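Several structures are given next for inspection.
What follows is calculated from the coordinates using simple rules that are stated; it is not laboratory data. Just so it is clear, the structure is predicted and the values come from calculations on it, not from any experiment. Cβ atoms are built from the backbone, for glycine too; each structure is taken alone.
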Structure 1
Amino acid sequence: MAATSGGGDGVAFLVSAGIVYEIIAAACSSPQTTEINAKARAGTLMKWVHVGAVQAAVFVAVAAYVDKKHRTAIISGGLVALVLMYGSYFHAKSAGLANGGPTTESY
């Protein structure tokens, strides 16, 4: 029924966006942890954001290849989520480096 009412694109968009968030989250700490520990680990944390983004792009590309009918929604969802997540992590890194504060780690 969803396919006949146009709901398929919405679902595909959400699934694609969700997979980007899930993969990046699985590959690294949260933006909050990035901000809190930016002085000590910004480079490492951001490396894993990049790794997660590449992994997410692979999954989105495969989904778009397999599901030609929903290709635009899949790619759109993945891109929107990627931009939002990158923005979150870059802001967290910048805020953490600028504001300092207590970290959750001791060395």
Structure 2
Amino acid sequence: MRLRRRDQRAVVFRPRITEKEPDATTYETWGDPVTIFGHVQPAGGRVTAEMYGERAAYMLTMYVEGRPAVTESAGAWVDVPPEIPNPDYRVVAIRPWSGHTVIDLEKVRS
């Protein structure tokens, strides 16, 4: 499957890093940014509804050519600028197909 260049958009991904304070409390930070171009659309379909149920209403699906350097639980800056400290989406699943990869993103509720 080939993706049209005009339909692709840039999404910044950052891996999640768990930091530990000296008093043993943990907090979440984000690693170095990786910009990936792909086709982003709302999640839908029977399989997505069966996998995620009502959560599918708050999800996006991103189609990327090749195998991106992204891991599950990474943060995704889709609708906000990358300078913002916290992401607006989080990677839930990465499903490789022949020639492309499907990345499921879920909205972060704060």
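Given that relative contact order in percent (Cα under 8 Å, 6 or more apart), derived from a single structure, equals 43, which label among 1, 2 identifies that structure? This figure was derived from 1.
With respect to FRET efficiency 1/(1 + (r/R0)^6) of positions 35 and 51 (r between Cβ atoms, R0 = 25 Å, to 0.05), the largest value across structures 1, 2 is given by 1. Where does the value 7.2 come from, among 1, 2, when mean projected area of the Cα convex hull in nm² is the thing being computed? It was calculated from structure 1.
Thinking of 1, 2, which structure, once distance in nm of label points 7 Å out along Cα→Cβ at positions 67 and 83 is computed, gives back 2.1? Label of the source structure: 1. Hey, FRET efficiency 1/(1 + (r/R0)^6) of positions 11 and 91 (r between Cβ atoms, R0 = 30 Å, to 0.05) derived from one of 1, 2 reads 0.55; which structure? The correct label is 1. When mean count of other Cβ atoms within 10 Å over residues 19-26 is computed across structures 1, 2, the figure 7.2 traces back to 2. Looking at structures 1, 2, which one was helix-only ellipticity at 222 nm (-39500 (n - 2.57) for each DSSP H run of 4 or more, over all residues; to 500) calculated from, given that it came out as -28000? Structure 1 accounts for this read-out.
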